1. P, Q: which one has FRET efficiency 1/(1 + (r/R0)^6) of positions 159 and 183 (r between Cβ atoms, R0 = 30 Å, to 0.05), as calculated, at 0.50?
2. State the single structure among P, Q that was used to calculate Rg and Dmax of the Cα atoms in Å, giving 18.9, 68.
3. When mean count of other Cβ atoms within 10 Å over residues 151-158 is calculated, the result is 14.4; to which of the structures P, Q does this value belong?
4. Work out Kirkwood radius over Cα pairs in Å, for residues 71-142 alone for each of structures P, Q, then name the structure with the largest result.
5. Can you tell which of P, Q yields 19.0 when mean count of other Cβ atoms within 10 Å over residues 23-30 is derived from it?
6. Comparing structures P, Q by distance in nm of label points 7 Å out along Cα→Cβ at positions 7 and 191, which one has the largest value?
Structure P
Amino acid sequence: MSLTYLEIDQARADYLELSDELRQTFDDRLFQSWLYHDHMLEGVVLTESDINRALTGRPCRNYCDGLVQKSLRRMMGCIRQLETDASRGVDVSMDWLKDLHRSMCDADDEHAGRYRKRDTSPGVYHLDVVPYKSISYYFHKFLEEWDAELSTVHPIRAAAMAHWEFMRVFPFDERTGIVGRLMMNYILIKNFYPPAIIHANDRHHYFDALNGHRADMVPVVVEAMKGTIEAARIFRQRVEQQRMQQQSHRHQIAM
């Protein structure tokens, strides 16, 4: 095991040892950051107000705003589902991944959970993906490799390389990137690691890794995890400082 993995194994205590109350407060903030940065990776520019409006169900300003709001709410639902599935020990499988994709789509979307019908990767991705007629074969091959090899290595490495392999298959026309990163973070969460939220300012490193070797994705994921752990450390430190100040204030009043 590399020193980096050991460092994260030790440092993740700042995230895992938050009390239930503090964890909920921290996760509420963390998940909003997750929504923001993941959509930015997809080329969707958001503000904090956009996310708050979507999560509180406030009226849409226009058609495009409505699409963004639905995407944000659906992704938040998927994140919550990851937590539930992790607690139940649900395995990564083809049905699970297709259901995840369906959860990101409209109920009447004919492409929901269906394979893409073109040979190029859509949207912001410019990857050398498998031909659309071979998706079924390579999707099964990816899951066989996950079961036989990737699931047996360190969870951080497993999550990073599984994401890279999934993106090379690129099974769906739209939202493949979101589903791939949800899968990556599910592997981490299931193994009691914090999610790796790849920030918008690391976008070029992420896309370079996707176009490189699968091992290139590992340091990208590690840096993203370090960001989550550092945020948890700062949050915990601030809470402890506030408690000390409150205790000091009460002591002064008692005197």
Structure Q
Amino acid sequence: MHPILLEFGILKIFTYGLLVATGFFVGIVLAARQGQKEGLDSARILDLCFYLLIASILGGRLLYVIVEYRYFVSNPLEMLKFWKGGLVYYGGLMAAVATGWYFMRKFDLPFWKTADVLAPSIAIGQAIGRWGCFFAGCCYGVRTDAPWAITFTNLDSLAPLNVPLHPTQIYLSLNALVIFFVLLWVQKKKRFDGQVLLTYGILYSIGRFIIEFYRGDDRGYAVPEMLSTSQFIGIFIFGLSMVLWARRKRTEAAKAS
């Protein structure tokens, strides 16, 4: 589509970087507002979001480099150019969870309650950021004759040119947007702290698992020609979310009795 939004001489503003940054900004603002409603310190929520932002970028880029190591061995400097596209979401998620756990303890923020505040922000950030993938041409789909197929023609695009493809970036964006609205509803009805985050983990892993079958880009296989790296991680996250859901529900039931 349009990988480069604006160009001033040697200065280029990449659409991917701008939309991912917009997603982060919207998510952070939403988290700060929701945190205030939940009685959490907004300043500490903002500080936490800063560290989560850094961790998610580094983790997402690291997993992308690992998956695409053959390319980066020959082009090592390209590892640093994350603004052009190339972040694996689950890598960013795992790094963010570990970082969040550490800083929530440091800032004396209750983990599950804070995680519930952050979950909708993650979803809306993804819904916006995935359009960056679309414009950059990364995370593209397999060839299709579907009437909604997308054909990339820009020479700077990361997708194959002049081939009708499944717009998997848009599928991922819509998946995240639906999850966002579900999480807002769960947030109002939740029966235990952690329910919003775990709902996100369950729904996202299911949606991502299905959409992965329509992906055409090389993203590595955990099980050769069967399960991609993201599908394998998604199965783990789904199972973990279900186990934690049962444990959190039992804990709250025990407290109530």
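Each value in this text was obtained by applying a stated rule to the coordinates, not by laboratory testing. All values reported here derive from a predicted model rather than from experimental measurement. Cβ atoms are built from the backbone, for glycine too; each structure is taken alone.
1. Q
2. Source structure: Q.
3. Values: P: 17.0; Q: 14.4.
It traces back to Q.
4. Q
5. Structure of origin is Q.
6. Details: P: 1.8; Q: 5.7.
For this comparison of distance in nm of label points 7 Å out along Cα→Cβ at positions 7 and 191, the top structure is Q.
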